[in-house]
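Enquirer: Some structures to go through are shown next.
Just so you know, all these numbers are worked out from the coordinates, no wet-lab data involved. Keep in mind it's a predicted model, so treat the numbers as computed, not measured.
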Structure 1
Amino acid sequence: MEFVCVLSVNGSLLSYHVSQLSETQYKALLRSGGEKRKEIPETIYLERIEKNWEVNPWHRETAEAIIHAIEAGA
């Protein structure tokens with residue numbers, strides 16, 4: 001599975017390119033328009049362990065939106 005997840009963080013639109021690495025692991029890469037924001041992670045690794053998610057690094061707004069998008073597409 002591969003898709004682009006567009007979300008709003010602090011009033012700004014961001015997009016992450018999400019790709020599935022394995023049956024339970026995903027990687028989300030920030031697609032920036034040039035300006036880097038220190039409070040937003042550029043790369044996020046997600047792993048589903050049974051019914052829970054492990055996200056590194058954790059950033060509430062981005063992690064929750066990406067998890068929701070993955071689960072909606074499953």
Structure 2
Amino acid sequence: MEHRLMTFSEKMDISMQSHKLREEGREEEASVLYRTIPLAPYMAKCAVKYLGVDGLLQMGWNLAEAEAEFGQDWLTQ
């Protein structure tokens with residue numbers, strides 16, 4: 001899925017879809033879907049600090065908000 005910025009409404013819709021999948025016992029699908037919601041920039045910075053760049057990237061989060069705030073090359077600086 002494309003990493004992009006989202007409106008609050010889009011984030012809530014995805015969160016609710018993810019919750020429904022969890023209720024159905026579809027944990028992996030729910031987790032993958034939830035990570036399409038852009039990770040808050042401060043959370044992305046913390047993840048890099050504690051997990052490293054590779055660890056953060058392996059988790060598969062949408063990093064569009066961090067890129068918008070810190071620049072596209074923030075992970076390589």
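Enquirer: Quick check: 1.02 is what I get for Rg/Rh (Cα atoms, Kirkwood Rh), for residues 2-41 alone, calculated from one of 1, 2. Which structure matches?
Expert: Values: 1: 1.02; 2: 0.99.
Source structure: 1.
Enquirer: Match the computed value 22 of relative contact order in percent (Cα under 8 Å, 6 or more apart) to one of the structures 1, 2, and report its label. Intermediate values should be presented prior to the final figure.
Expert: On the way: 1: 22; 2: 33.
Label of the source structure: 1.
Enquirer: Among the shown structures 1, 2, from which was the value -0.45, -0.96, -1.15, -1.57 of log10 I(q)/I(0) by the Debye sum over Cα atoms at q = 0.15, 0.22, 0.24, 0.28 Å⁻¹ calculated? Please list the in-between numbers first.
Expert: Numbers: 1: -0.45, -0.96, -1.15, -1.57; 2: -0.53, -1.00, -1.11, -1.29.
Attributed to the structure labelled 1.
Enquirer: Now for a different question. Out of 1, 2, which one gives -6000 for helix-only ellipticity at 222 nm (-39500 (n - 2.57) for each DSSP H run of 4 or more, over all residues; to 500) as computed from the coordinates? Let's see the in-between values first.
Expert: On the way: 1: -6000; 2: -20500.
Source structure for this number: 1.
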